[in-house]
Structures are given as C-alpha cells and as structure tokens.
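Q: Following are the structures in question.
Just so you know, all these numbers are worked out from the coordinates, no wet-lab data involved. These figures come from a predicted structure and were not determined experimentally. Cβ atoms are built from the backbone, for glycine too; each structure is taken alone.
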Structure I
Amino acid sequence: MKEALSPRETYYHTVARNLFLNQEFFKILDTFSQEHIPLIPLKGIALIQKIFPDIGSRYIGDIDLLVKPDDVLSSAKLLNELGYFNLSRYCFNPEKPYSVYLNSMPFSKPAKIPSFVHLHWHLLNATIPLFMYKIPMDEVWQSAEPERNQGREMLMLEPHHLVVYLSVHAFKHSFNKISLFRDIQKAIDCYSDRLDWKAISKVASHWGATLPLYYSSYLTSKILKADIPEHVLSTIKPKKISKAGHRAGSLISGDQLGTHKLVYPLYLDMLEGSSSKIKFVFLSLFPPPEQLRQICSVNSKYLLFGYYLKRLGNVLVRLLQE
C-alpha cells in the first residue's frame, strides 16, 4: 500500500505533471497554428496560462481544447499525427455538430505521464440533456481575446464569458471539488479591473445560466470569501424557486456538495412549463440511441438496452434514497 504524499511532495508532483502537460499543449497549439486552426484552451490548461501564475497551485487533469465545428475532423487528424488516439467510437457529424449532450471527443497519448485531450466544439458537454442553455458559440469565438505566454499567442475566453462558463461547469459537477470555487475566485481576482457584474449578469441571462451563476457566485463568496458584492448576489438570485429547488439550495448551502440529487431539481427550475420539465426527465433517462452510443462508447444494440436499464435503475435508487 502506497503512503500518502506529503503536501510538499504533492505540490512538486503537480508541478512536474503540469509542466509536462503544458509542453504537450504548446506542441498542439504550434501544430494547429501552422495549419491555421484556431483553438481556445479550456479549464485547467487555460487557467495556468494567466490566472494561476504558480503552475503548481492548480492540478491539471486533461488538456481541454475548444475548436470550431468545421475544424473538428482536421483537428482529430492532427492529434492522431501527434501520437494521440481516439478513445471513443463516436463519429462526429459535421452536418449536425451540436448536441444537448456531449460535444467532445477524448484522446489519449501513452507515455510515462499519460496525457489526455478532450477536443470540444461547444462549451456544453454532459451526459444529461442541457437544452435549457442557449450559448451562442459564434459570439464566444468573436469575443475571444488573444493572450501571449512564453512567446506564443493563443485565444482565451473573454473574461465575462469565462466567469459564466466556470459557473456553469461548477454547477454541472454539483460543486464536488473546492477547486471549482477556486477557479471562479481566481478568475474574478485576475480580471478585477475589467469585470463588470452587470455584463456578467447579462451574459448569464443570454446563455440561460442565471441560476448556475447565482449558486456558483454565492458559494464562492461564502466558502472562499471571494470579492462578490452582496447587491450582485441579490440581483442575480432567482425570484422564483420550487420547493424541490429550495431544498436543493439549502443542501448546497450546507455540507452536501457533490451529489447529483442537488442539481436535478435546479435544472428543472431553469425550465419553463411542465412539458419542458417532462422532456428533460425523459431525455435524461432515455437519450436517443446515437447519443447513448457516444455517452457509453458502445455500438451493440443489446448493450445499449442494458445501459438504458442501468440509467433507469440509478434514478430509482436515488429516489429511494430520498
């Protein structure tokens, strides 16, 4: 049985891993630049470029990259040439690129320190149907800003978009890691001289993400004492929340972060009308076969049937636990 690493050892392990993955990212960035394929780094690999100046202070799991739908197939080919192989059997459809479920392909490169790339073509990426969001990807690309790091120019999410995106991401994961709040706090601190909370609120409203922005901002303020004005929280707090939503909100404010049962009632609160709510529940249980193939990475129709039963069973178990 391995002994747990000390904080000092953990820090240097993170530094070594992040340096390696950052060099892998730079290789990908250089290759894509040569082929005139724009990309935007997301999550950890993006945050260490500027927001976390100490490369060991933010662990990186994967290299998350956003490309335009027209560039997905070319990007996948370039990743193959760089030694990455596709971990999914999913076949990207350029005629219908966007999905309310997953919008990414995973790649892996075997090495002493294995590196994984998630190639995204939309900011949404989930195994449940997030059709309540309306993120205008053309605006995301048009607003992206060039940054320079180690002599390289790269596009980054515009700061107001970044704060809302990190909030949506934290919400999706039921706030299951303190690092999700730290990402939001560091982004706010980094761009404090430029951030306009009215503009952030406007972006969130435009994306259909006001409720995720509220809970993410409230918890980041509460847990990490982030500099988020109280009047801002009051402004973006939803005026109408269901009883189930109130219960989920009270659990979120307590000590039960990271459990899926927190998020589902709040997603329902984001939807107008009973038909939309029924649609969300049904599509959560029974995604279309082509989507389930991507989610589970299987082709057999018999295995798909088994996965449908498994999803239904998981929901029933959660309901019984209630």
Structure II
Amino acid sequence: MGENSRIVGLDAARSSMMVLGVLLHSLVFSIFFAHIESLVEVQTIFGVFFTIHTFRMPAFFFLAGYFASLLISKRGPIGYLENRMKRIGAVLLLLSPVISPLTVWASGESIQINGFKDWNLRHLWFLYFLLIISGVTYLISLISLPEKLIKAKVHIGFWLSDPRILWIAPLLLLPIPGILDESARIRTSEVLIPDLSLLMFYSLFFILGIFFHESGKAGLDALSRRSFVLFFIGLISAQISFGWGVNSTTSRLHFFLSLTASFYLSFGVIGIFTRLVKKENRVWTYLTRTSYWVYLVHLPIVYLLLRFFSFIRIGMSIFNG
C-alpha cells in the first residue's frame, strides 16, 4: 500500500476527530438544556462522552505530530514555521477575541474577566497548545541530531504500536499529577497560562506522531495490522474506568486504566482509519477541507441551537399543559 493511501486515511482520521468534537459538545451540553432527568440517559451520555474524550484530542495531537514531521521534510523548518504561523497563530489571534465572547453570550453565562491572564480560550485551547508545541518543534528541527538517535526514531513507531509494549507509556505518565481530574478524565486547560502537565501529555502524543512518520511505511503498516487489538483493549479499559468512576472512589489503578485507554484507543482508531480508508472520495475530501473550520466556530452555534430547542420544548410543555 502506498504512502498516499496512508495519508488519505490519516487525513480522514484527523477530520473525524474535529467532527467528533462537534458531536461531543452537542451531546454533553444537551443534558443541561434539554433537562434530561433519567439517570440512565445521563449516565449513557456521560459514558459516550468519557470514551470519546479519552482518545479524541490525544489522537489529534498524534496526527498533528505526524503531519508536522511530514511538513518539515517537504518544506524545511522555515516553511513549516510559516505554515504554522498562518494556520494556527493567525487563526488563534483573529478568532479568539470573537469566538470566546460569542460563546459566553450564546451559552447565557455571566463571566467577568479580571485581567489578561483570565482570558478563556474555550474550545480553541488546542490551537494554543499546538502553537507552543510547534514553536518548540521548529527550534528542535534546527538542531543536528546524533546519528544513533535518528536511527532509533525509525524503529520507535514500530515498537510502540505493539500492544505488549504500549502500556509502558501510560505507566510512565502515572506519577505526573494534573493530567486527569478526580473522575480520571483528561483535564482541559483553557487559560493563557498553560497547564504544564497537560502540555507535557499532549506533547508526548505529538512526539509519537513524529516518530511514526520517521518510521515510514513499516510503522504505519504495523499500526494498521494491530489496530483492532489496540482499539478493543482501549475500549474495554475506558468502560472499566468510567464504571469505576461512577461506582467507586478513584485510585492509581483507575488512573492507569484511563491513561491506558487514551493510548490504546488513540492508536487503535488511527490504525483503523489507515486500514479502512484507502482512497479519496467526496465525503472524506469535503470533511478534510471543512472540519477544521467548522470545529473552530461551532460552539456558539451549538449553544444557540440548544437554547432554541429548549425554548421550543418549554413552550410546547406550557401549551400542552
């Protein structure tokens, strides 16, 4: 299978992570606007949210690292930096002052910002993290790495996709505080002073994406072959972790299961896309071109739609009552 067919699968995976973000926010915020009272429905929604949240952004940062390495190899460090400044830096600078206040207004919240450090990036936080990581990546790309390290990078992707080895990554992250909240769910940092634990967490996935690009066809082939095993291990870990959080107090094992789910599900989902999506078609082409921009502007629209449907529901209840 050629490199181009792999890129099609990875493009499809990246755009799907953006689409899942829109669906995820619509799903979880519907609880508050639709006034869902059934405990089963609420737990089902949060179970789906927990599972998708566990792998969506880790997978996205993995793919960002892969495409960053690809971009550097094609355009060089300067070309990479220019691309990141336009596609991430300029977008964040122009959109954040518009989208953040719109989201607050659309949600009906009342928030007072006391100083620049309290500015809330909302769902655009991932652009801020990407901008920081991209800047560090550019600086590292200017350094001549030792030959042994270059050769080692070629094999790391192949090794890490092995389900018998991947568990080491979450084990190494377990002592780092602040990655997970009290429910063993990945935290989010939306302020301008980034959370270093989360930045380290997502940087690791970004680095792994770089390693997989460096490993070439062999690394992606191995990931593709192992994808379903990785996916099911991750899915089982996520369900146990969510059920544990609902019924018991958290523990180190609970946190380990949640981190394990992040790695195995992320690798598994990406591997499934490279395995199943081999050719371009209209759907994937459309999603690849639009999903990024739709995700950037979706949150205030989602809030307005949910408030509208909530208003209609209340009005119908009064009318029928």
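Q: If helix-only ellipticity at 222 nm (-39500 (n - 2.57) for each DSSP H run of 4 or more, over all residues; to 500) is computed to be -17000, which of I, II is the source?
A: Checking each candidate, the match is I.
Q: To continue, here is another question. Check the numbers for FRET efficiency 1/(1 + (r/R0)^6) of positions 146 and 274 (r between Cβ atoms, R0 = 30 Å, to 0.05) across I, II and tell me which is largest.
A: Max of FRET efficiency 1/(1 + (r/R0)^6) of positions 146 and 274 (r between Cβ atoms, R0 = 30 Å, to 0.05): II.
Q: Work out which structure the value 4.0 belongs to, where distance in nm of label points 7 Å out along Cα→Cβ at positions 50 and 74 was derived from one of I, II.
A: II
Q: Given that distance in nm of label points 7 Å out along Cα→Cβ at positions 218 and 306, derived from a single structure, equals 4.2, which label among I, II identifies that structure?
A: Derived from the structure labelled I.
Q: One of I, II was used to compute distance in nm of label points 7 Å out along Cα→Cβ at positions 170 and 226, and the result was 1.5. Which label is that?
A: II
Q: Also: Which of I, II yields 14.8 for mean count of other Cβ atoms within 10 Å over residues 90-97, as computed?
A: Only one of I, II returns 14.8 for mean count of other Cβ atoms within 10 Å over residues 90-97, namely II.
Q: State the single structure among I, II that was used to calculate relative contact order in percent (Cα under 8 Å, 6 or more apart), giving 14.
A: Matching structure: I.
Q: Moving on. Determine which structure produced the value 0.94 for Rg/Rh (Cα atoms, Kirkwood Rh), for residues 42-201 alone, calculated from the coordinates; the candidates are I, II.
A: Label of the source structure: I.
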